[in-house]
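Next come the structures, one after another.
Each reported figure results from applying straightforward, stated rules to the coordinates on display, with no laboratory input. As the structure is a prediction and not an experimental result, all values here were calculated from the model. Cβ atoms are built from the backbone, for glycine too; each structure is taken alone.
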Structure 1
Amino acid sequence: MDIFEYLSVAISIVLAMGLATLLRALRDVLAPARRYWVHALWVLQIAFLHVQLWWAYWDYAFGVVWTFPKFILLLFPPATLYLTATALVGAENDASWREYFYRVRRWFFSLILLYMLSAVCISWLVRGVPLTHPYRILQGLLIIVSIVGLNSRSHPVHVALISITIALYFFSQIMFRFFPNPLGSQ
C-alpha cells in the first residue's frame, strides 16, 4: 500500500458518510406527501457529486509528494460535501421539503460555493492544475449557480439552477471523466 492508498481510506470514509446520509433520507425525500422535486433533484445531484469526487481524486494518485498539510487540504472537499448532505436532508420535523429547502438554501448554497472554491484551490495548489484549465469554466459556472442560489427564493430560479447544474455535470463528465487522466500530468 502506498501513501495515497493509505490517505484515500480516510477520504473514502468521509465521502461514504455523506453518501449514506443522502441515501438514508432518500425514501423520505421522495415520499409524495412531502416531496419537492427541486429538492429531490439536488439530493440526487449531491449524491452523484460524492461519487464523482471519489473518482476525481484518483487524479491525485500520481505526481504528488504528500505532506500532512496537503492531506488536510484534500479532506476539505469531502468534509464540505458531508456538511452539504446533512444540510440538505436534515428536515425531521418540517411539513414539506419545499419549506425546508428554502429555509436552509443559504447554508446549502454557501457550502456548495465553499466546495467549488476549495476544489479550484486544491487542484491548483496540490496538483498544479493551471487556473486556465478548461474545467475551470464548469467550476466558475457552478460558483455563479451557488451565488444565485443563496440569494434567491424564487421557485423558477431554483428550477433553472438545478437544471443548469445537472446539464453542466453531464457535459463535464463526458468531456473530462470518460478518458484517463483528464487533468493531464502537470
Structure 2
Amino acid sequence: MTIRSFFAVDLDAKPIVDKITAVQYALNVPDSRIVFVAPENLHFTMKFLGDVEEAIVPELQKAAEKITFKPFTLELKGMGCLPNFNYINAIYVGATKGAEELRTIANELNQMCTKFNVKKEKRSFTAHLTIGRVKRIQDKNLLVTKIQEYAEELFGEMTVNAVQLKKSVRTPQGPIYTKLFDISATE
C-alpha cells in the first residue's frame, strides 16, 4: 500500500500560529478563493516524497536518523508569494535566522531519499511556510498590497528540535497529517 508523505518541521509556537492565523484573516480578499492552511497543519516542508510504499517507512526512519543536527532557533519573518506577484499560487511566511540550518537538513534529506527511488528535487531549497493557496483571485492588486504590508513583519522565533515524516491523507475538508516518526536534534 502506498502513502503520500513528506518530511516537515512543525510550527509549534502558539504565539506565532496565532499571529499567522490573524494575518490569514486579514488577507481575505472579496470575491476570491484562498484556501488557508489550518493552524494545526502549519509546517515547513523539508522534502516531499509523494506516494511511497508504506513498507519502506522503517527503512526510511533508519536512514533519516543518521542525519544529525543540533537544536536551533528559527526566526519567521516576512511574507511573499509563489511563484511571483504576477501569478500567485501560494502565500508564505519566510524564515531568516535558522534558514541555512533548514536548507542543510533539507539537502541531506533530498540526497538520502534518492536511495528510496524518490525523485531528487532539482530546485534549491528555500525555507518558507505556506499559509494559503490561491485558487481564484478577483482583485490581485489588493491581495498583492496586503501581502506587501507584511513583507518585513516579524512573526517570532521558535526552537527546532525535530524533523518529522508525516503521512498526508487528502479529504474534502482539507488534508489530515499523521506523524510517522521524528528525527530528533542531538545536544
Can you spot which of 1, 2 the value -7500 was calculated from, given it is helix-only ellipticity at 222 nm (-39500 (n - 2.57) for each DSSP H run of 4 or more, over all residues; to 500)?
2
When distance in nm of label points 7 Å out along Cα→Cβ at positions 143 and 167 is compared over structures 1, 2, which one is greatest?
2
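Out of 1, 2, choose the structure whose coordinates give mean count of other Cβ atoms within 10 Å over residues 127-134 equal to 20.4 when calculated.
The read-out was computed on structure 2.
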Relative contact order in percent (Cα under 8 Å, 6 or more apart) gets 25 when computed on, of labels 1, 2, structure 1
Structures 1, 2, by distance in nm of label points 7 Å out along Cα→Cβ at positions 23 and 119: label with the highest value:
2
Given 20.0 for mean count of other Cβ atoms within 10 Å over residues 7-14, calculated: source structure among 1, 2
2
Identity of the structure behind 30, 13, 10 (criterion: semi-axes √(5λ) of the Cα gyration tensor in Å, for residues 15-110 alone, calculated), options 1, 2:
1
